Structure I
Amino acid sequence: MALRTLFLAALVALVLPGSADAGLLGYQGDRRLAPSTTAAPGGDSMLVLVAPRDGYATGQVAVLSGGGALQWGEDTPAELSRRTTFALVGQTTVRGRPVSDPLPPLERASVPGPAVVFVRIETHGLAAGFYRGTLWIGQESIPVALTVSTWTMPPRTEGFRTLFLVQPQTYFARVDPGNPLRAAQLGNRAFFDLLSRYRIAPGDWGYGSPTPAGYVAGRSWHTDRATTMKAQAAPGFNTLRLPLSTQHQAGEAWLGKASPYAPWTWTPWLERVRPFWERNGWTDRAVAWAWDEPGPKESRLVARQAAVVHRDFAGAKVLSTVSPLPGNRYLRDGGADDLDVWSVLARRFYGQYGAPRSLVAGVDEVRRRGTELWSYTYHGVAGSPGFDATEPLTDTRMFFAWNALEGTAGTLYSDGLARYQGLDPWRALPGHGQSVFLYPGTPARPAPVPSLRLEALRDGIQDADLFLAYARVYGRAGLVRLLAQNGLFRANAKGALQLGCTSGCELRTATKYAWPVWQRDEVAASAGLLRARTQALFTLGATR
């Protein structure tokens, strides 16, 4: 099908009057909806989705009344129905308030009413084109229109990079406290396959982490570290963290007994690990992160870490969560002890309180040198969109759109994906929910259950790849224009991104640190993101 026809099909689907029954409404996947008999703002009587090839499209159907058996109508093409999975949007609580987040799968293809059904369509192997079908829930139906662009997502081993801390052992201990090893044996492969499908690289290899003796063979699955590690990495990740601990390792139980405080002692450990990684072809994606947020004194130690890794593990990149400041220029002066990846805190990407652009020069210097620039974030002082369960769901996707605006190559997140802190996450999340994206399965079915925020992570990573590709063709100014025209960020008359803060910025906002003014309203952000990615997908498709 010609690109022009595809683009017109997507536009027509966006403006056509819907024809769903009154009890069903369609929404994008980045809305936080609760089961209700009252329609939430922004719903449509048609579920309109756009996606790249080899990616995903996500939406939701609000069932306002009735309910019943869920099935595709006879007019639905098989290519669409067999690539679709459904989940019920469940609720937990955060700080005593109900929050829609867990996505348990629909077991009996029957939907109670009222309810919200999450619709996930995988476009891997699906030809570019326009697909339309009808989704029935009980006696009511809603049209579903999916347009797949010719633009294709990069393989899982390429594209926008991620590194998220997650401890598999912690997860499986929650699934089956009485026999976590059995739960892990049944669910470990599914655990890492899910992370790969969501393009989330793990910061911990769990049962695949080497012992001090290296990747040894064992008599049981959890002691056969070589086989387990190969199986875990097999689904494909674009970042593979080396087995080196940061200073936060509990009980100073350093992997391989390689203390982050003494990198000059690492050589035997790296020489033990390196051949295994080389045989498996992983060194080009290897990342060493062995110090978190170094100060002036610790930055000198990071330089020594970098020198050792560069000498003893060729091809690996050294990352640290640090801003490029005048005082640490020795980490970017062209020496063997330079950092390869600068991961900069998002809310201090531009400056500090009272000096809103004081850090821009250092970030620009990293860019000019061609060094890899990442972001990182965690729950803390407000100032940039994040991943809390108490934030608008669109904040997660806005975070990745911003990463594309700044041309970052990846992002790091250290608050965790499955830190339950003694709570049953199906009932309550710790803190603001920032450490739980995976809900525990059962001993019989131990695979993790996704959440709305996990879906938003994957969709946001997909957006980052799409918008980065758009910027490579049309420049940063073109991407700023695309996102600003769709109401996602603010730009001035010259097309420059506008920053907001409480003191010293061109715009006064409630944020303490300077950051681009972003769309915080979930309804408006969801609509703007749909328009922006529709335009980007089919504009890029036309250049192929």
Structure II
Amino acid sequence: MMKSKRSTKYIFVTGGVVSSLGKGLAAASIARILEGRGFRITMQKLDPYINVDPGTMSPFQHGEVFVTEDGTETDLDLGHYERFTTMTADKHSNFTTGKIYQSVIEKERRGDYLGATVQVIPHITDEIKEFILRVSENCDIQIVEVGGTVGDIESLPFLEAIRQIRLDVGRNNAAFVHLTLVPWIATSGELKTKPTQHSVRELRAIGIQPDILLCRCDRAIPQEVKRKIALFCNISEDAVISARDVETIYEVPLALSAEGIDEIIMKLLDLPYRRKSLKDWEDLVHRIQHPVDEVTIGIVGKYVSYEDSYKSLNEALLHGGVAASLKVRLKWVEAEEMANGKLDSELSRVDGILVPGGFGVRGVAGMIEAIRYAREKRVPFFGICLGLQCAVIECARNLAGLPDADSTEFNEATPYKVIYKLRDLLGVDALGGTMRLGAYTANLAPGSLARQAYGEDVAIDRHRHRYEVNQEFLPKLTAAGLKVSGLSPDGKFVEIVEYPEHPWFLACQFHPEYKSRPLAPHPLFRDFVAASYRHKQGRRANVAFQDQDVVTTNPHR
């Protein structure tokens, strides 16, 4: 490849020793710091697995699937990128080994390689480089996170490609940041640097010398330990950065900035000096760390044993709490348990109930029971995607006189198909990338909770669903008290439903959590958390009134 004439600078973030150290958070935090310096940032994630995208992967294995505005199913780290920066990810922001090989094989079948023997080098690595450079326009700095752990065979082509990019663009235009682990060994009472040394040795063996080391640890790293790491890893001492554990992930940019990582990067990449501004982020962290009260939300879901399955949801609820200076405590409730008579014990002490998305019949009976509980006990309720579908089924069965109502996803033979497969997908059996994906518009009904939350007549949110509300049953559902407060502009899709007589009951077909950011909480999460707090205050007032009544009627007190 010829030397690049682009003005874009590149930062490549890799990880070593073990997985789940937080490369995505580290990359997003660096991006946030550099945006605070006034640079235009774009981000990209390279995943070494052979799936074309994570859309068909189990949430228990891969965690959440994050959906972009243009309808691409991507890695959950892209959620961090959007929440920490001003970027909006798209189909070019995430690609996998599967997507690279698919593209190369299609080119080979067309004859693009003119009879050449197609090999990992140069054909696969050139394709990776092409995918990376595709998003380099209109930004000052492109941050590229390489998934996996250094030493894994799957990630070798990606590492070779970024090594070549450094050669192509020049040393002052690309930097390597490596995230490692410096564990504390309690029995010996010391931090151990050997895992970091071995990880860096693996990188150097394939031609990559890290410029910055982010050392994950549960405490600050003493200077003498940094000096040792620098010596054995052939790196400047000031470029050995403590990536210590913090109270909230939103504190990471401030912690890394305090270590001077932005100044090191500006020097490495020969960037112009710009004054740093992280005041909005400092204020955010202060509000998170100093709430005025707390509220408890019960999440009745299918994948609650692995919290990364609901990563954006967790963060969106936190954002909703920050908007009201509240700490949001999450109570994870396994949906299957709700069908075993545990409703009161699990939900009686929560201030709001949320039923999130999911696929398959497992746990649906428990979700429906939780929704009935929220409706009857007048507890604030928020349903998302499958949560809306379960709310419609609950209404049909318990209020509209359709006792066997169901979704065809769960029961093809149901006499009342209140939820059925998208009409556009009839006859489509393939699962990968075949759902209704990405941003779509909903028209909001005047006077509704939705209209009040958004403050305007339309909402644009991201979708990921294969089933929809069967509008044939809307007359019976609305007669039973369920109001459709959001419809697609063509009237084809039910987007939002509510109970007007309930203090706060709203369910939506889309995933609002994908668009929530800490500095701009999604309006539905903001209002749901606020409604849950009002419910908590109402219960407090009721308890106080009852206590006062006991005092005035009991002469022995």
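None of the figures in this text is laboratory data; all of them are computed from the coordinates on show. For clarity, every value in this text was computed on a predicted model and none was experimentally measured. Cβ atoms are built from the backbone, for glycine too; each structure is taken alone.
Which of I, II yields 3.1 for distance in nm of label points 7 Å out along Cα→Cβ at positions 242 and 458, as computed? Among I, II, the structure yielding 3.1 for distance in nm of label points 7 Å out along Cα→Cβ at positions 242 and 458 is I.
Here distance in nm of label points 7 Å out along Cα→Cβ at positions 186 and 330 is compared for structures I, II. The highest value is that of I.
So if we calculate Kirkwood radius over Cα pairs in Å for every structure here (I, II), which label has the highest result? Looking at the calculated values, the largest one is II.
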